[in-house]
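As structure tokens, here come the structures.
Nothing in this text is a laboratory measurement; each read-out follows from the coordinates by a stated rule. None of these values were measured; they are calculated from a predicted model. Cβ atoms are built from the backbone, for glycine too; each structure is taken alone.
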Structure 1
Amino acid sequence: MTTKEEVSAEIERMITLSPQDNKGQFIIGDEMQAHAADFAEQIITVESPTINYVPQELDARVAAATLIALKDIQVRDYVMGLMTPDNKIVASRLQWLTDVAPDDYMLTPTTLLALTYYENSDTNKAMEVLAPALEKKYPLAALLNRVFATGWPVAAFQSMRKELHPKVTAGIFGENNDRNK
């Protein structure tokens, strides 16, 4: 079983190779951002990832690469746009990432995991899962907290995500990409 310590060591090893800035952001539209988005999509949303270098079982290296990718706001928002409430793989992968993420990398998977509970109409669990990210004042967590607390309809939030997704996708992959069709 993968541990936080193993993932942390892999992040430390990999982060020096990443072109991200000190806040974890890629240059918008950079080829590496597109690769990171592809990688995160495969790991989080696909039952059997097709990326050649992904081992059959998820491990510390895969967790570290995914967490580094998710540090980028555009990659995070891209993955958020791919999520659907009926995809159980998403929730299980986000739970796994939350469990193995070092403290400074747990905000994104935790927040996205909370969103999966909200979209499955379990607001109490969503609030519980969101709590650590709220404590750290993660901006997306604050937004979701307001959404959850006001009882905003799930369908309205899903509609907003679907409307935003093509814009995020175009920013990462370029205006003339096939991903929005």
Structure 2
Amino acid sequence: MAGVRILGGRAKGRRLLVPASARPSPVRLRKALFDFLRSRYPVPGRFLDLYAGSGAVGLEAASEGWDATLVERDPQAVRLLKANVQATRLPARVAPVPVERFLAEAAAGGERWDVAFMAPPYPIDLLEAFGRLLGAGVVRPGGLAILQHPAELRLPLGERRVYGKNAFTAVEVEEEA
């Protein structure tokens, strides 16, 4: 896929390498996502991009000042992610492990993010994958867990935004008891 670029921030306009296995988030959805996040977070915090693929979302976050971690297990995608991080000179961490393992290790280590975004490959059970994220405890209380999904999927919770055939649902993580 050609033409995937960083939309804003300090690396605006930089072209990203995209692995054959990736399905990058559409431009309209990425723009809307970061407009949404800017309205909630005037000062960027920690951003987690799960199933990072090309890194279009996680590197967009890093370009806008977020401390970004990109999680991807596909070896070709990991190579291109690292090349994209180097080419953009953005301070982003690439974790070359399966998402499930990353979530378990991050939870065990007490790591927390302000925003966790996931755009899993659509052939997997999206609700199950999102449930794992919500249950992992890696999003700080008051933070957001966000799932990108086909527009026809409706989650029973959160704030849903639709952009053509794609949508994202943002769920604010409850304060701990």
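Tabulated data for the structure shown
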quantity	calculated
Structure responsible for 21.8, with mean count of other Cβ atoms within 10 Å over residues 103-110 calculated and labels 1, 2 on offer	1
Structure from which 3.9 was derived, distance in nm of label points 7 Å out along Cα→Cβ at positions 31 and 95, options 1, 2	1
Value 14.7, 47, calculated as Rg and Dmax of the Cα atoms in Å, assigned to which of 1, 2	2
Origin of the derived value 18 (relative contact order in percent (Cα under 8 Å, 6 or more apart); candidates 1, 2)	2
Structure from which 3.3 was derived, distance in nm of label points 7 Å out along Cα→Cβ at positions 39 and 87, options 1, 2	2
Top of 1, 2 by mean projected area of the Cα convex hull in nm², for residues 79-166 alone, largest first	2
Structure from which -10000 was derived, helix-only ellipticity at 222 nm (-39500 (n - 2.57) for each DSSP H run of 4 or more, over all residues; to 500), options 1, 2	2
Label whose coordinates, when Rg and Dmax of the Cα atoms in Å, for residues 7-110 alone is calculated, return 13.1, 37 (choices 1, 2)	2
